[in-house]
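Asker: There are structures below to look over.
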Structure P
Amino acid sequence: MQFDTIIKGGTVVSSLGQQRVDVGILNEQIYAVDDLSDAPAETVVDATGLHILPGAIDTQVHFREPGLEQKEDLESGTRSAICGGVTTIFEMPNTNPSTVTAGALQDKLNRANGRASCDYSFFVGAATTNLDNLFELEMLPGTPGIKMFAGSSTGDLLVDVEEHQRKVMQHGKRPMAVHSEDEARLRERKGLFGDHPHVRKHWEIRDAEAAVISTKRMIRLSAETGQAVHILHISTMEELPLLAEAKANGINITCEVTPHHLTLNSDAYESLGTLVQMNPPVRSEEHRLAIWQAVKDGLFDVFGSDHAPHTLFEKANPYPKSPSGMPGVQTLLPIMLDWANKGQIKVETVVKMLMERPAELYGIKNKGSVSAGFDADLVLVDMSKQWTILNSWVQSKCGWTPYHGKQVQGSIEHVFLRGNHVVKDGIYQEKRIGKAVEFDWK
């Protein structure tokens with residue numbers, strides 16, 4: 001037999017280790033991971049000196065379409081993703097209109113068809129208006145499940161009353177993604193700092209206690225209802241022992257950490273101003289170091305970007321009128337590879353938390369591993385190559401990154417999506433062949 005593509009001489013990485021081996025691709029899937037030196041192929045890619053990773057799975061992005069396309073749309077967002085080695089994305093429901101019905105979900109799937117550069121799925125938002133339909137909604141094709149905003153949202157997507165949060169959890173089966181901040185605490189704190197505080201106060205206004213109150217409640221409600229809860233973008237050192245205890249007690253809690261909470265601290269407000277404003281906030285160095293220790297201790301399940309772009313024009317509004325959120329899908333893998341090169345984390349752990357565990361947690365079909373039978377979603381990385389992140393490199397419509405000017409080590413040289421060579425020598429090949437993610441959830 002003849003392969004469509006053989007990737008020769010690279011080092012395949014999994015959570016279990018590294019192996020120098022060839023990868024044979026046939027009909028968009030990995031057919032063999034072996035010594036294929038004598039096998040024929042239509043195309044041969046020389047991966048000598050490169051590491052071969054599964055395509056990254058970013059389980060938290062905001063691509064803003066429909067309704068907010070001046071910030072981002074599905075075409076630009078997925079292009080940014082694929083250029084950063086992200087081959088699968090889960091997009092959030094806080095668009096306009098919100099994704100709270102089967103019709104709104106189908107509209108997003110229709111919009112992505114033929115325009116997306118990576119594979120995609122769309123969360124359905126929990127709302128007081130769709131409680132009776134959550135069981136059906138979370139099982140629809142094209143969605144990973146339900147997202148609940150316990151704080152930091154508006155309109156029908158804000159579920160901030162405990163009674164309503166309990167009802168949401170009584171109507172779900174799959175892992176429920178949660179933005180965990182206490183809305184009452186946030187409103188109370190906002191009034192304590194006057195009408196025109198400096199953006200450096202952002203992490204004090206949205207203080208650690210707002211996150212702790214909500215996360216305690218999420219753990220309690222998960223234990224009470226049996227609902228699996230996935231708490232997004234943990235930002236405080238106070239939440240870490242709560243999560244560790246919950247896991248030790250067998251409560252079905254998982255959690256995410258972002259590169260910006262691992263890389264930036266409150267000093268960044270002085271240099272970046274509102275560009276570093278996001279929810280939950282970047283906090284002090286003490287929090288950052290504690291979160292890193294929790295990564296090393298194995299507390300966190302996944303890395304996610306929380307890609308939430310706004311235009312520079314919007315970000316230029318004086319705080320607090322400036323919107324919270326920053327781009328991150330394209331820098332997600334490069335920042336974590338840089339940390340791996342610094343010795344802060346193993347590249348095997350990057351693969352576990354950014355590829356393998358997201359696929360396992362959400363029941364993604366045939367993704368997350370360089371193994372026979374899996375989709376040929378592959379990222380070829382030069383781990384020794386140093387380069388500088390620049391705004392001009394960013395494919396997002398917003399056109400900026402908080403990491404502008406940062407030198408990192410670990411360069412994405414090639415990306416394959418289902419066997420298709422979509423990024424070649426670092427250059428996007430204009431292939432908009434993304435498909436809806438399939439889930440194998442019983």
Structure Q
Amino acid sequence: MARCPAILIAAPASGQGKTTVACALARLHARQGRKVRVFKCGPDFLDPYWLALASGAQVDQLDLWMTGESDCAQRLHDAALEVDLIIVEGVMGLFDGQPSAADLAQRFGLKVVVVIDASAMAGTFGALAWGLQHYREGLGFAGVLANRLASPGHALMLEDGLRDPAQWLGALMRNEALTLPERHLGLVMDHELGDAMARLDAAADALAETRLGRMTADDLQAWAVDFQGSDALTRDFPLKALQGRTIAVARDAAFCFLYAANIDCLRAMGAELIYFSPLQDNALPPCDALWLPGGYPELHAEALAANTAMKSSIATHVQAGKPVWAECGGMMALFDQLTAIDGSSHSMWGILPGRVTMQKRLAALGPQQLEVAGGTLRGHTFHYSTCATPLHAASRTQAAPGRTLRGEGEALYTSASVKASYFHAWFASSPAAAARLFLKDTDD
């Protein structure tokens with residue numbers, strides 16, 4: 001058993017500012033010398049970059065289905081042993097999804113702080129806060145924070161509209177300096193901005209003027225939760241499955257969608273990981289297998305196409321029969337052509353036959369699972385492109401339990417030593433299956 005203050009930062013919908021508030025709270029307490037650990041509810045690659053910068057610690061996902069209840073329990077327990085404050089950022093609206101952020105909060109006894117963009121609200125703010133607090137019986141509610149207000153007078157109006165004044169945690173004024181910029185897949189990554197830390201400090205300074213931001217170490221104990229480690233934890237890693245194997249991992253501005261826990265999983269199975277940049281390097285590092293994660297190849301298509309030396313190196317790797325696991329953006333780069341949203345076309349690596357086309361509308365989104373050699377991997381899909389290829393799907397993803405797919409699941413394409421899909425896998429959901437992605441089919 002481990003006891004630690006813990007809070008869920010939630011909202012009535014996406015786009016309310018919960019990532020900014022979670023970052024501000026983490027940065028504020030980290031600046032005051034406290035150890036802070038932040039988790040992200042649900043699948044997300046981009047918010048964790050900002051949350052990690054704000055807290056100074058690794059950010060992992062918590063999801064009652066994708067990562068599993070036992071995994072969530074153990075990660076929270078382990079964090080509670082080491083830190084002074086745990087912050088969990090929710091996903092979408094408080095009750096959205098199956099399972100939802102509210103489900104997670106209720107399962108582990110987390111109190112909920114709701115962030116509401118009240119820029120166009122008056123009396124409805126109080127009704128919304130009341131409804132979120134009482135919609136589900138037994139959900140702990142810490143209070144509500146108003147975001148993006150025009151004036152202190154506006155804040156007073158909102159505070160007066162609450163049925164329970166004790167639920168008022170303060171207000172943040174509208175301020176572009178606090179904004180975390182976005183694009184089609186989510187937030188712009190922190191390292192792409194020269195003023196990332198300045199933005200976090202500005203947000204922390206603003207939050208420090210609110211009741212939420214003025215909470216002391218003693219005040220935080222009102223959020224204290226007893227976390228029990230999971231006796232049923234299924235982190236049954238085949239510890240030597242990847243022993244002696246070196247995996248080259250693409251990591252740069254074009255390939256950046258990496259779960260920290262996936263890295264941990266591969267290392268726990270004995271793999272040595274070497275990072276490289278398909279944008280800047282001329283060749284793969286010496287390796288036994290290649291991992292091409294998701295990211296933004298569409299934003300860097302011209303540079304990727306121009307790096308013919310890297311293209312040749314990857315082709316040589318495949319010709320040698322060495323395994324490749326490519327997911328989403330990593331798969332997109334393997335096709336012959338990529339057509340950008342403006343209609344321009346770029347020659348890609350030509351490992352897989354076909355064309356990828358970007359579109360303005362979301363092509364697929366949601367939790368899914370994929371059966372592969374060694375087991376079933378849980379994960380999700382989220383992309384704005386489609387692909388046309390003569391390759392036949394070796395298999396397809398299935399919807400998460402309780403969900404339905406619109407059309408067919410995501411294809412798993414196999415060609416020579418390559419396995420590729422739009423599907424993003426959570427490796428710890430089946431470590432044995434994850435290991436097989438980086439082994440030759442002839443390996444034991």
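Asker: If distance in nm of label points 7 Å out along Cα→Cβ at positions 3 and 395 is computed to be 2.4, which of P, Q is the source?
Answerer: Structure P accounts for this read-out.
Asker: In terms of relative contact order in percent (Cα under 8 Å, 6 or more apart), which of structures P, Q is highest?
Answerer: The maximum falls on structure P.
Asker: While we're looking at this one, here's another question. Once mean count of other Cβ atoms within 10 Å over residues 83-90 is calculated for every structure in P, Q, which label goes with the largest value?
Answerer: When mean count of other Cβ atoms within 10 Å over residues 83-90 is calculated for P, Q, structure P comes out on top.
Asker: Check the numbers for distance in nm of label points 7 Å out along Cα→Cβ at positions 75 and 195 across P, Q and tell me which is largest.
Answerer: Largest value of distance in nm of label points 7 Å out along Cα→Cβ at positions 75 and 195: P.
Asker: Also, I was wondering about something else. Of the structures labelled P, Q, which one yields 20.9, 72 when Rg and Dmax of the Cα atoms in Å is computed from its coordinates?
Answerer: This figure was derived from P.
Asker: Looking at structures P, Q, which one was Cα Rg over 2.2 N^0.38 Å, for residues 323-362 alone calculated from, given that it came out as 1.34?
Answerer: Matching structure: P.
Asker: Going by mean count of other Cβ atoms within 10 Å over residues 35-42, which of structures P, Q comes out largest?
Answerer: Q
Asker: Check the numbers for Cα Rg over 2.2 N^0.38 Å, for residues 67-162 alone across P, Q and tell me which is largest.
Answerer: The structure with the largest value is Q.
None of the figures in this text is laboratory data; all of them are computed from the coordinates on show. The model shown is predicted, which means the values in this text are computed figures rather than measured ones. Cβ atoms are built from the backbone, for glycine too; each structure is taken alone.
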